[in-house]
Structures are given as structure tokens and as C-alpha cells.
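Some structures are shown below for you to check.
Read-outs throughout are calculated quantities, based only on the coordinates presented, and are distinct from any laboratory measurement. Keep in mind it's a predicted model, so treat the numbers as computed, not measured.
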Structure 1
Amino acid sequence: MPRIAEIEDTPNPNAVKFVMREPLTWGVSHSYENAEQAQGNELASALFAIEHVTNVFFVDRWLTVTQDGEADWDQLVRQIAEPLRAAPAASDESAAAVFAARANVENLSEADQQRLGQIELMLDKDIRPYLQSDGGDLHVLGLAGNQLVVHYQGACGTCPSAISGTLRGIESRLRTIEPGIEVIAA
């Protein structure tokens, strides 16, 4: 039964980050954009049953909930806390499950797989920690030529700055290892 350690605002005014005392997962992120996607995940389904919840994202010891902008956060946070406190702590997940949850980009040449590996390392080291500290993350959807397609998760998914400033910052950082890369949010 994870307990809530902190509740933090995010740069997205419609998202709040819950920091937990116990992990909800071990390295496997869960991102849901609607109740239909959340089917099969008890915690996410319970959160989508709360009026105004539009996105649920969680990994390790934190969870971000996004609302439609119509709810009072003080009241909504109390409603979210109930299923969050009732959720089981993470069970031991196998290395295979963690590996399977990583970006799965098929049909890449060996050279592109190597490029993607370098890109993922930089994202893990220099980009994801900052996004995660604000209650979000990103998932690589594909690499084709010089275009890297990413999908924002959690608070980043609906944050106004994610599509403009943050995306350009990511692209700028990645250009230190891939000079011609273009980062596109999907």
C-alpha cells in the first residue's frame, strides 16, 4: 500500500505529481490517455473513474494526474489520494518485463539501432530526469533518417511549453551527437 510522501505542482497547470514512499513499479512506465487505454490496470482505471481526470502516468515512486481544467485541485487531490493509497506497492518485476517496456523500434538497420542507442542514453542521462522531476516523460516512437518521433507522457503531454520550448531544447541537446536531427512530437 503506497503512501503519499509529497504532492507537487508541475509546470502544466492541469497536472499534479504525487511522490510516493513506496514504488508503484520498478522502472516500467504506465501512460494512459483515457479510461479505455487504462482497462486492465486497476489503479489507472480507478483514477479515470474520477470526474475530470484526463491522463494518468506513473513510474517507480511517482504518479502524475492531468485534469481537464474544470476541477478544483484541492478537492480533486483528495479524491485521487483514495485509490492511490489503496494501490499495491510494486511487486518484483523481471528484467524481461523492464526491457520489454523500453522503446520498441522495429526494422532499424544495425547503424540506426546504434544511433538510437546513443540517443536513448542521452535522453536517459540529460533529458528524462528533468521531465520526470516535473511529472512527465517521453517515449521514443521511431527514428527514420534524421527524424526522431517522440511522445510526451504525464504532465508533459498537455503542457503548453512541451511542444515549443522543451521540444526545441531536446532537439538542441541531441544535435550535439546527431547534428542534423529533427525531433517531432506525436
Structure 2
Amino acid sequence: MALVASIHVGEYHLPDFTLNDAKGVAHGLKEQMGEQGLLVAFTCNHCPYAIAVWPRLVRHAASLKAMGINTIAVNPNIHPDFPEDSAPAMLEKLKEWGIDFPYLADDKQELSKAFDAQCTPDIFMFDKHGTLYYHGRIDDYWKDESRVTAEELLPAAEALVAGKDAPQPQHPTIGCSIKWLDED
């Protein structure tokens, strides 16, 4: 389990990267920007933390889209030791989990390093200008959605769209550490 160290909200800007999805189709991050912003979720297929929040991420992506915030997911664990996170496995999860937004493979882990992503899931929300607005968790209980007492991502999105200051505090997410290729 990794606890995410926060990069500085308001000081970090969406990098200009292009990654392929599981079908090999290229997606530029800046091209994915919605009218109000973009949510970038570093996640994968095998991590129990990621598996637990995938249904919420898919559902919240629809709510965010209605607010003008698009969503993309990025899999940093394209690693030979984790075949369950491979591009073919990602294609299976697109269907199984009903993912209707780009699910990108960061096979060289360059984007994950540019974000200083630490774990899966790791959530970053940018405003329409590409400035980091929120880096935190979806809600206050990753393991069991029925035990959530406080939503955090959706209220942050509502504040972003309303032009309010970013919510504070922003609680770090927890999850499985990214399986870095250069740490074999």
C-alpha cells in the first residue's frame, strides 16, 4: 500500500502527452479536456483498491461529464510481471466494468512519472485551463462504498464548476504502489 504525496494544487499544469488506449488509438491529454476540466485517474485492473473504486469512478465520470469535466483513466502497470494489467486485459475490463471513457496504457510510465503518480488509484482533476485543482480521493472509504460518509471528488468538481477555490484539505488516496519498470 502506498500513501500519495501531494503535488502542489494550483502550481501543476496538465502536461502535453499522448498515450494509446487498449485498442492502440492515440489520445492527447489536452484534447480530452472538457469545457470545465479533466479528471485523470491513474488506476489498473488488479489492485484491490482500484477494483473497489472502479464502479464509483465509472459512475462519477458520467456525473462529471454532465458538469463539463471529461475523464480519462491511465494504467501505469503495463509490466511483464502483471499480465492482468496488460492491454488485452484492459479491453476485457472496458466491457466488464462499462468504462465509457478513454482507458490509456502508460507502457513507458512517462506520464505517471510526469504526474509523480504514486499508487492505483491516484486521482488528479484539472480546471479548464489545465491547472491542477484537486488531487485526492474519491470519498472517505475506499473499501466498501456502503460505508462512505463523505464524498470528496464530486463536491470538488462542483466547486470547480462554480468557480470556487479548491477544497481544503485534500486527502491523499491510498492504493497499491505503481509497478515501476525500472525497479525490478
Structure 3
Amino acid sequence: MATKAKSEHAPKSAPAPAVQVFPLADAFAKAVKLVDVGKHAEAVKALDHLIEEAQATGDWAVKRRAQVYRAQAEAKLHPPKAATPDVVTEIQASLNRHDTDGALKQLEKAIKAHPAQGPLHYLRAVAFAQAENTEASAESLKKALELDGDLVFLWHMEPDFNTVRKSPLFAFTEGR
């Protein structure tokens, strides 16, 4: 005899409330969208609030991601300023381009402002060597070495001095 299986109906219960697995996900998505559309000031405020909430709830992953986006938005709000090259770098660039006249003009100003800096006198010696003004080059190198004796190592290695190096005016560098 065949029996019908009794089907028991499970009692109907109220539907489970929608539990949000990531409670800060919506706020995070909105803040990221603000960054993406270029509303950086608003994004910073939203991300600051989100970081506080994530800290309070212990959601370290959201906190860290929010900090990354906040840094990005802050960088867009306040971009870093380009560094201006210092005078010595500008002079060296002029010498590398063999712009001797430009380098000498810059050097005169720099030496007038900082007469006790040996590297400036050294660079002036290089400029004069490029211009094949042996006497002025030797005079500047002598002053540079009086101020900073370690510059003699650069003198020995600098190819710009090759055209004037054998002049007796540079005899003071012998044995140094």
C-alpha cells in the first residue's frame, strides 16, 4: 500500500531583516564617487566622517581605504609646488649647455652674494676654462681652492679644464 508522504508545512516566519554586511559600504561608495567626479573638498569632508565612523566601528579595511582616497583628494586640492632649482644647479645647467656667458652672469651675482663659497669660484673657473680664458680660470680656481681645498679633486677630473690644464698658471695645483 502506497502511502502519501505527509508534508509538513514549515511555519511561516517573518522575512529576515536585510542585514548589511558592510555597513559603511554606501558611504564609502558615495565618497569615492565624489573623488572621481572631482568634488575634492566635499570628498575630503565625507571621507573624514567615514574614517571616524570606521574607527568607531572597528572597520579597519574601510578606514584604510578611506585614508587612501582622502590623501588622493587632498593632493588634488593642494598639489605640491614644483621645486625651484637652486643657483648652483642653474649655473651647472648653463655650463652643461656650454652657455658660458649665461653661467658667468649668474656666477657674478652668486659670488657677490656669497663670496666665501668655494664651489661658486670653482664653477667660475670652469666657465672661464670653457671660454679658454686661462688666466681668469686659474685665478678663480686658486680662490676656490683657498676656500675649499677638496675642490682640487674636481679640478683633476673636470674635462672642461683639458684645454687649459697644462698652462703654467695652474702650477699651484701640482702635488695637491
| task | Kindly point out which one of 1, 2, 3 the value -0.59 was derived from, the read-out being log10 I(q)/I(0) by the Debye sum over Cα atoms at q = 0.12 Å⁻¹. | result | 1
| note | If you rank structures 1, 2, 3 by relative contact order in percent (Cα under 8 Å, 6 or more apart), the highest one is 2
